[in-house]
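Each reported figure results from applying straightforward, stated rules to the coordinates on display, with no laboratory input. What you are looking at is a predicted structure, and each value in this text was computed from that prediction instead of being measured. Cβ atoms are built from the backbone, for glycine too; each structure is taken alone.
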Structure I
Amino acid sequence: MKGVQSQLRDLVCSVVEPMGYECVGVEHEAAAAVLRVYIDHADGIGLDDCESVSHQLSGALDVADPIAGHYDLEVSSPGLDRPLFALEHFQRFTGARVRVRLAEKLDGRRRFDGRIAGVDGETVWLDAEGGRLALPFAQIESARLVPEF
């Protein structure tokens, strides 16, 4: 994570985690003026949970003022197509189908679909159509689980 993004995540997690929720991840889309916060809990996430976190987080964000200008705060569960933000997320969902987008091309491609084969150090292993791939975690721009029914 980059400096400002890391500070923003630290601030959000410092509010969310003491409330008893997992801070899954934080996305700031400056162009769309949106701060998206994903939370989770062993018992699941409902509307009341999102409202409670949003209320507490709004106050902390107003005081710290980490984002210049206007933005909309969105608090939600990660959903079935859960975004993966950390190496621990990839480890936790080993065996699951995932769609990954890299910041730079690897073997002429930026997008990969496959199953998470595991994590080794800073490398995410993916079983994809062309075989097993080593994806450097630092190059992963975004990753989401692919729901299977």
Structure II
Amino acid sequence: MTRMSSLVVSLLVLVFHSFALAGPKEDVAAATQAWIDGMSSHDIERVLALYDSEAVLWGTRSPRLRDNPAAVRDYFNILRTVPPSYKAVLGEQRIRVYGDIAINTGTYTFSEVRDGKEIVRPARYSFVYIDRGGRWLIIDHHSSAVPAAPQ
């Protein structure tokens, strides 16, 4: 084998090995991180693109269930009112995959600075994803504030 052929074969092995390492759990983790990134960038369209058209949302700050695209969009209009300091940070997560359905349960923290004071809101979530042609989209999202520890 020539030196060039050996190099090409080595590169192909590395590329295919990299693809083999990424699986559904990693794809769901990436979709969840994309949601966090969309929230932190205050990009409503980027966040909404991660939801299936049949998605249902119980938002952290919502007293009502959002069960259609217009209602989900209305909920995320809150991103228009947050200060530039607003960000989301992903915490622990537990991902389970069942064919074309995946569940990711974990924590995230929202923070912002208002009037010079940092406000931190720890929350917990459950995302249910469906694989739509290789894209993991959120079909069910429940989020709630983490209750204060008992004293």
Say we calculate distance in nm of label points 7 Å out along Cα→Cβ at positions 70 and 86 for every structure; which of I, II gives the highest result? I
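So helix-only ellipticity at 222 nm (-39500 (n - 2.57) for each DSSP H run of 4 or more, over all residues; to 500), computed for just one structure, reads -8000; which one of I, II is that?
Working: I: -8000; II: -10000.
Derived from the structure labelled I.
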Winner on distance in nm of label points 7 Å out along Cα→Cβ at positions 102 and 118 once structures I, II are ranked, highest first: II
